[in-house]
Structure P
Amino acid sequence: MRPASEDDILAIVSRHFPVGHPSLLLDRGDDCAVLRGGGPLAVTTDIFAEDAHFRRRYFSSFDIGWKSLAVNISDVGSSGAKPSGFSIGLTLTGKEDVVWLEGFCAGMKALTERFDLAISGGDLARSSLLNVCVTAWGELSETLPRGLRRGVAQEGDVIFLVGNVGLARLGLTALEAADDAEACWERCPVACAQHLRPMPLAFEGMALGRFAVEHGLQDRLGLMDVSDGLARDLPRLLNSRKSGLGADVVLDSVHPEVREYCSGQGLDAVQFAFEGGEDYALAGTCPAEEWQALEALLSGFAVPFSRLGTVRPGAVTLNGKAPSSAGFDHFSA
């Protein structure tokens, strides 16, 4: 059964998400949301577009709801902020029935409950393609008013990675090539889960923010989420175009599913992982003298971490060689 009106769709949303939240001064439903802003806010927006970011052939409505919100939470968390709320713009095609909408809301709700997020409102429209646009925000402490950010690295700093890379690329590759998505899940379950339902490392980003404050590194601990792959995102982290900084990256820890797939295809697993995007890991830089203390913090995380190398002038190299690709770009030739 398809919803008969916009009000029917909004009623489904209201069944999944409360209209009020401590982050809102005015409950959802008016012309504008009124946020309870007690300090600096980190704000981000991401578009999740059909046939550019997902395909309905293997993305369930739950997956679409989950991932469209997860990528925004990842951005907020990488700034060191506590995710606190979001708004959503949604274009529907008219083909989505009540079951689809319930699944979409359930996917978002799973993350909303994990991170205690408010949904402030948004907008609905009809279009030829399904598109989701989420704007999310999070609260920064007064002691970290500008958040963790890119472009603060200096020569000699340590580059580190929190989380895995290459899994989401494998999940995408396998799902795109398969006629049967269930068979993909059987062959590479971790990779499929990473592509369809990535878990934002926001709690880890918040912990890194607290570490920066405790060690006086508010302007020296760099951090960003890896959404377009290390090949493209490391130069952004180092602000290489302006700073002239690069690094000799050593990447040798690759997930077994990635290594097994690449072995069977005659591919370089390290290069595959280095170029792959959408893993939403965290890449960061810190002064070398603080690495031992930071390593102790990272050792307590539930996700893997690694030291990737040392910042130095010049280009980014991978295991002593120039990367074979600059990574993914929506607008490149």
Structure Q
Amino acid sequence: MKVLFIGGTGVISSACAALAVERGIDLYLLNRGQSARPVPAGAHRLTGDIRDRESARQALGTLTFDVVVNWIAYTPEHIEADLALFRGRTGQYIFISSASAYQTPPASLPVTESTPLDNPVWAYSQAKIACEERLWRAYREEKFPVTIVRPSHTYDCTKLPFYGGYTVLHRMREGKKVIVHGDGTSLWVLTHHRDFAKGFVGLLGNSRAIGDAVHITSDELLTWNQIFQAVASAAGVEARLVHIPSDFIAHFNPEWGVNLLGDKSHSMIFDNTKIKRLVPGFAASIPFSVGAREIVAWYMADPARQVVDPVLDRQMDEIIAAYESAWPGQTAD
């Protein structure tokens, strides 16, 4: 099976590329060659820019593929370019959407693939919805062989799961208070990229997945309190958690706020029945307690990775001070 990944060296796609090659897939990666993550041995690199149609055409030449996966399409314009480029050149086109496109907040749980797509807050998710709508039209009108995959919060050893990244871990290590949105009890799902890959690679060339959408997530449910505490435990420290409403945070930091209000402030539980049916034997087996240790070990292995954002660090202090001033008696857990 000959497969093209557009991108292929990102957080999620790197694990999928490695597993695809391991399973004997003839893998090609089209990208600009600028990622720090290596291309797996045995994969073919095509150097080109998918945003530059002529660059992409030259890189691809006359190649055709059983499967094309675009890991870096974010707007309907990106989809239009892919339709023009890959009509008649692939037996399956997989679009990487996002579970944040699901109804936010969800009217009912667990979320299934039939849950409506509707995110009134986050422009990123709205654009992903528009991409899906264009692809479904292409499927209906011209039988373009679409499969849509919706990852939820998927991570590798380089990605801390909260806004601010290492700045938050640094605060934990320094004994400073860290902000948890809401009361910290909303439920969330974190999926290790190697677990995601086990489900995803099983969709490559899978005819039952054409004309369908599927999400791939872990079944492990965690509160945000547990997520923060798992990272602190991996770092060998106690987490001093301060619970602050998401809209209060958004008042100070709109970017952080939309990330919360459009996604992470709402409990999300996913029904993974469909991916388990399409890929028999799929199971996410890496708990976040293990993932947290991998993440902390990665940061601790190289001081160059331990980068603190001083502006955000100060702003976190300001948000905590403002909230505690408005609500006297609030203390860190």
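For this structure, a couple of remarks:
- Origin of the value 3.9, where distance in nm of label points 7 Å out along Cα→Cβ at positions 146 and 178 was derived from one of P, Q: Q
- Identity of the structure behind 18 (criterion: relative contact order in percent (Cα under 8 Å, 6 or more apart), calculated), options P, Q: Q
- With distance in nm of label points 7 Å out along Cα→Cβ at positions 130 and 266 derived as 3.8, matching label from P, Q: P
- Comparison across structures P, Q (criterion: FRET efficiency 1/(1 + (r/R0)^6) of positions 186 and 282 (r between Cβ atoms, R0 = 30 Å, to 0.05)) gives the highest value for Q.
No value in this document is a laboratory result; all are computed from the given coordinates. A quick note: this is a predicted structure, and the numbers were derived from the prediction, not measured. Cβ atoms are built from the backbone, for glycine too; each structure is taken alone.
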